[in-house]
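> The structures come next, written out as structure tokens.
Just so it is clear, none of the values below were taken in a lab; they were calculated from the coordinates. Computed from a prediction, not measured in an experiment: that's the story for all the values here. Cβ atoms are built from the backbone, for glycine too; each structure is taken alone.
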Structure P
Amino acid sequence: MNPFTEHRLLENRRQFFTRGKHALGYATLASLLGDAFTGSASAAPAGDRPLLPHFLPTAKHVIYLHMVGGPSQMDLYDYKPVMQDWYDKDLPDSIRKGQRLTTMTSGQARFPIAPSKYRFSQVGKSGTWMNSELLPHTAKCIDDMAVIRSLHTEAINHEPAICHMQTGNQVTGRPCLGSWASYGLGSLNENLPTFVVLVAEPSNREQLQAISGRLWSSGFLPGEHAGVSFRSAGDPILFINNPPGLPSELRRTQLDGLSKLNQLAYREVGDPETHTRIQQFEMAFRMQTSVPDLTDLKHETEATYQLYGEDARKPGTFANTCLLARRLVERGTRFVQVYHNNWDHHSNVGGRMPSQCRDVDQATYALIHDLKSRGLFDETLIIWGGEFGRTIYSQGGLSKENYGRDHHPRCFSMWMAGGGVKGGVVYGETDDFSYNIVKDPVHVRDLHATILHLLGIKHERFTFKYQGLDFRLTGVEPASPIKALIA
């Protein structure tokens, strides 16, 4: 007989109770803490989830506002007054340094400088320079924000750049940031998805970029950690409701039987996607009650609609999406990804930039103010930005009132607020042309490491084994959280 087994068989009653004296305490603690102790209902099977967070987080939730197309940094947050003297002069070779151009401007005979036509001013107690003409509401909360002016990426086209920003890799198929957060930290509300995706409709639709489920895929992580996309019209989620004539009691009986069959298949084969199927059927059943309450905005106060603006009453607008994001966070959703399209300003910056900013300005301010009033701002990280920046030189025709800008991965601006971020901070610096970084460069990897740090995660220790390798969001190259942005 195995000596360990023999020892267990021969132990007396006193030894048995001594060995198990903490069992009742553990059971009581598990009952009190629920999912926080045992792992959420939407978590992976026991033993598959990492032990997180690594340290006390400052952020419990994330609302990521992604401006699809790449907002022009020198027209919004990177003030370059010297460029007014350079109007229609050629970009010096000493600035470009032979750097890569897209095929859309590489054939131009010249690269004329297009200074911003918009008014900048110093706002807030911090005196931060920003476009207060187009973003007057956002300017009122600049002291809550940390503006990063020195982000950079290798990707120069939309598909790889968006993929890089969302998943840490330019090639599709990797888990996105929201999926990593779901996998690592689990759910705060078993009746709603841990990771929700909202796609806002811009008021101007001149040059839309493709947005699809590849951006909120769970990649090689268990499928239950993929983002759940809510629709802006009709049922928020397709096929979530029972077919006509099928009562909930019968649906519950069906799901119980199906769950037993899937559990048998999981024990037999061990395919993690079987476990995902079990969890998703159960989540869908619970969401039949939770989602209608979540998306019913009729009970929001008139003061709320005045805060967010009248567009908040219209399903699918950015303002309506921000209001829904607040309601999701309020109910415990861990990660909310919001996409707002049409920031690809190859032409008509004078016509399109004002409408884009109108879409997001008041709603962004309202979201921050609303979270503050409900005591959620300090535990909710808000991220705003695109996948790359724009060029100081004009693409196509140039006039004082209108111009276009091409893709520019060498430097661009983003901001973060709440969730342990230090407000009223500007980090990084670019040259007078907003073309090259001259101080404190921030790679996409560093941004991801910072986000994970605010969630209580050490990025280098947060891995998932796939095809024999330990993958992580920040990849294998060096990355560091930006300590100057952390309160």
Structure Q
Amino acid sequence: MAIRKVDICLGTARSALLGLASCVVVPAVAAVADPLPLSPHWAASMPAGPVAGTRITPEYAKLVARDAYFWAWPMVNVYNRRLAFTKIPERFYSGAAPMAPVNSLTMLTDYIEPDERLVACPNQDVVYGASLLALDKSPVVIQVPDFGNRFWVYQIVDLRTDSFAQLGKMYGTQPGFYLLVGPDWEGEVPKGISKVFRASTNTANVIPRVFQDDTPEDKAAIQHVLKKVTLYPLAEFDGSMKTVDWNLLKKVPAAGGDAETQWVVPGKFFDELPLVLADAPPLPGEEARYAEALAVAAAAKADPNIRKAVDEAAAEADAQLVEPLFQFRNYGLPLPHGWTTTSNNAAFGTDYFTRTAVAKSNIFVNAPTETKYFYQDLDSAGDRLDGSKEYTVTFAKGETPPVNGFWSLTLYNEHHFFEPNAIKRYSLGTKNKSLKYNADGSLTIHVQAEPPAGEKDRDNWLPAPKTGNFSLYIRAYWPKTAVVDGSWTPPEVVHSN
């Protein structure tokens, strides 16, 4: 056990290979476990066990089921999204949400609206796209048009929500065609493909993000390049840059509701788990964990008493282990003033706790080199942020988030979605051209339900819900070193009334 003070760098071979910095400044002494060496008898410890047909007790089944529900929750979540998109016959918009059949993509043409419920914590800094991939059906070609000086990044993650392809402005990606393939694909790469990215699972998710400022001129200017952001099965590749007029897609009303669509159902979990684990082969060291979970799933299928036990365990784990992680204050690396952050997004490896916490609260986050996230549920006194109160967030002169891309401060209601407001403003940051700075060069953002009394403050007003809890969320796209290594942290949220 190593004790390290103030600067804690959680370095792994995986993060080093991906070029991810994972340092954070914490206010107190922390203990960091040294890596465990592999057992010299590793191979001998990997039987498929318990042995098929072994009688097991309901209590043991509940023990395994509770654990498996927690660590496999994100994978079941993504797999069920794939199943849902498999049923989609054509591209369309469900309210604000872009929908597409698997192995195709739908782009929005403007910021996402408040009625979206497929993915918690959307933002209004970028124009989004959405695609679920079934790479066992076909590799897909993803197009990169010429974005000019505009910021863009394509988030491409596997069933575990780990990134397997790096495409974006921060990577110096050139316009062209890129191929995404599954773990077992051995076909011929056609001429004209710039690079091939191989996923470790056949299920994957693609979310393009293209920056747009809040001016009518930029909303018009972005349309041309959005038409060329698309993907399609390899068989459709002909070397030409395809275009899609997204404005022609039909729109249907959203399903409604306040919370995110429920993608994981405890009572169905152990029916789905064998399919999910078959699509995500175990990482090194996970073999015994997989064998144990699959043995219990098989026993539950054969024995009603065991099935009852695992369903009860799944429901308990959902309520007691997963649900609390919806609250940002319950996980992450602690920072000054009550903020938290994470350092291994989209490269979770076997950090099951952080993977599940992120998936529950705000799934599909970018890698830290692409975006750094900061979460806040509390004010500077440690009290829960509440819509009945007024707050200020003041960035000192030159101390807005240091980025090569852009930054924003977004407000989410208690369900981690936008709270509709009269001025349709859900975030403030780089995109906003009318922000007013103080005489000393600092920037104060007013977070409250009613407009600030001073007319000059209204350009810096971030509307809060009139009642109920809410959260604040900072995004730093293409962060500079000070953000990644923890030298820069967000300012306090001050209760001002």
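> Quick check: 6.4 is what I get for distance in nm of label points 7 Å out along Cα→Cβ at positions 260 and 396, calculated from one of P, Q. Which structure matches?
The structure behind it is P.
> For the read-out FRET efficiency 1/(1 + (r/R0)^6) of positions 308 and 364 (r between Cβ atoms, R0 = 25 Å, to 0.05), a value of 1.00 was computed from one structure; give its label from P, Q.
The read-out was computed on structure P.
> Of the structures labelled P, Q, one was used to calculate helix-only ellipticity at 222 nm (-39500 (n - 2.57) for each DSSP H run of 4 or more, over all residues; to 500), giving -10000. Name it. Please report the intermediate quantities before stating the final value.
Working: P: -10000; Q: -6000.
Among P, Q, the structure yielding -10000 for helix-only ellipticity at 222 nm (-39500 (n - 2.57) for each DSSP H run of 4 or more, over all residues; to 500) is P.
> Moving on. Of the structures labelled P, Q, which one yields 4, 18, 28, 24, 14, 7, 3, 2, 1, 0 when P(r) over Cα pairs in 10 Å bins from 0, in percent is computed from its coordinates?
P
> Quick check: 18 is what I get for relative contact order in percent (Cα under 8 Å, 6 or more apart), calculated from one of P, Q. Which structure matches?
The read-out was computed on structure Q.
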